[in-house]
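Quick heads-up: structures coming right below.
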Structure 1
Amino acid sequence: MRCPYCGGEDTQVKDSRPSEDNTAIRRRRVCVTCGGRFTTFERVQLRELMVVKRSGRRVPLDRDKLARSVAIALRKRPVEPERVEQMVSGIVRQLENLGESEVTAEQIGHLVMEGLKAIDDVAYVRFASVYRNFREAKDFGVFLDELASRGEGETGGRD
C-alpha cells in the first residue's frame, strides 16, 4: 500500500478490524519511510463494474464518488453515517448482483433515489433536483406535487 504522505511503498499494518457494518476490513497502517499513519478499507469486489454515462462514455464505478454524492444530498441532515454506509454498500451490491459488467448512470441514480427516499425526504428532493436536472423553482413544485399525489412524501425519513 502506497503512503498518501510521502508515496513510499513500504507500509505496515498496525491494526485490523471489521468495519461497523461488517462489509469491509478497516486497517490502520504506518509508513516505514516517513512514519505517517493512515487508514485503509478492504472490501469484497464481485466484479469490475463500468458505468455508462449519458454521453456514452464508460468509466469504472467509483464507490467513493457515489458515497460523496449521497453525502452532499444528506449534508446537515440528521442521518447517522452508518446508515449512509449501509445504503451505499447496498447499492453497490445490487449493481454487482445484476450480473452485468456495465450499468447505466440512470440505474445508479434510480437506486440512490430509492435509498434516499427511505432515509430522508429532504435529501431525496435535493438529489432529485440534480438527478432530474431541475432548472427553475417551479420544477421543485412539480416534483413535490408528484410526490404528494403518490403519497411518497409522507413516510420517508421518519422511522
Structure 2
Amino acid sequence: MSTSRHTVAVIGGTGPQGKGLGYRFARHGHDIVLGSRAAGKASAVADEVNARLVSVAGAGTARGAANADAVASADVVLLAVPYDGHDELVASLQLAGKTVISCVNPLAFDKRGAHGRVVNGGEGSAAESAQALQPEAVVVGAFHNVAAPALWGDE
C-alpha cells in the first residue's frame, strides 16, 4: 500500500490545537509548516515538534513560517485559528487550488464562558464561510471535537 506524503501548512500552528494537529500529521509522515503572524514564534514551536519526532520512524519534519509563506509552500492547508478574525485572515491568504481543512469552531467568549456563535443566520459554519471567501479552494470541515491535550500525547 502506497501513501502520499503531503506538505501541510497549519495556520494557527503555534496554538495548542494547531500544534497538536501539526504534530499528528508529521508523526504520520507528512511535512508540516506551522504558520503564525510571527515567523520566529512559529519556528520555535516547530523546533519543539521536531524534538518530539526524533524517535518516530518515518516521521515528517516541521518548520515555522509566516502565514502567507506557510500557505505558499503547502498543498494542504489546515485552519486552526480562533473564530475572531477568521474571515479577515482567510480572505488574506492565497488559497486558490489548495485543499483547506478547517477545524475552526465559531465560538464567542464572555462572562458565561465559551459559547457558540451564529454564523450566516444559523445556516453556516466557519468552513462554509472560508469556502465562500475562497471559492477557488476546496474547503472541508474536520477535527472540531478533538481535544488539544490529546493531540500532543504519545498515543
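Values in this text are rule-based calculations from the coordinates and carry no lab data. This one's a predicted model, so the numbers in the text were calculated from it and none came from an experiment. Cβ atoms are built from the backbone, for glycine too; each structure is taken alone.
Given a value of 37 for percent of Cα pairs over 16 Å apart, for residues 4-83 alone, calculated from one of 1, 2, which structure does it belong to? Don't skip to the end; give the middle numbers.
On the way: 1: 68; 2: 37.
Computing percent of Cα pairs over 16 Å apart, for residues 4-83 alone on every structure in 1, 2 gives 37 only for 2.
Comparing relative contact order in percent (Cα under 8 Å, 6 or more apart) across 1, 2, which structure shows the greatest value? Numbers along the way, then the final one.
On the way: 1: 16; 2: 23.
Looking at the calculated values, the largest one is 2.
One of 1, 2 was used to compute helix-only ellipticity at 222 nm (-39500 (n - 2.57) for each DSSP H run of 4 or more, over all residues; to 500), and the answer was -13500. Which one was it?
Details: 1: -13500; 2: -9500.
It must be structure 1, since only it matches.
Identify the structure, out of 1, 2, from whose coordinates mean count of other Cβ atoms within 10 Å over residues 60-67 was calculated to give 21.5. Before the final figure, lay out the partial values.
On the way: 1: 14.1; 2: 21.5.
The structure behind it is 2.
1, 2: which one has Rg/Rh (Cα atoms, Kirkwood Rh), as calculated, at 1.05? List each step's numbers first, then the result.
On the way: 1: 1.05; 2: 0.97.
Structure 1 accounts for this read-out.
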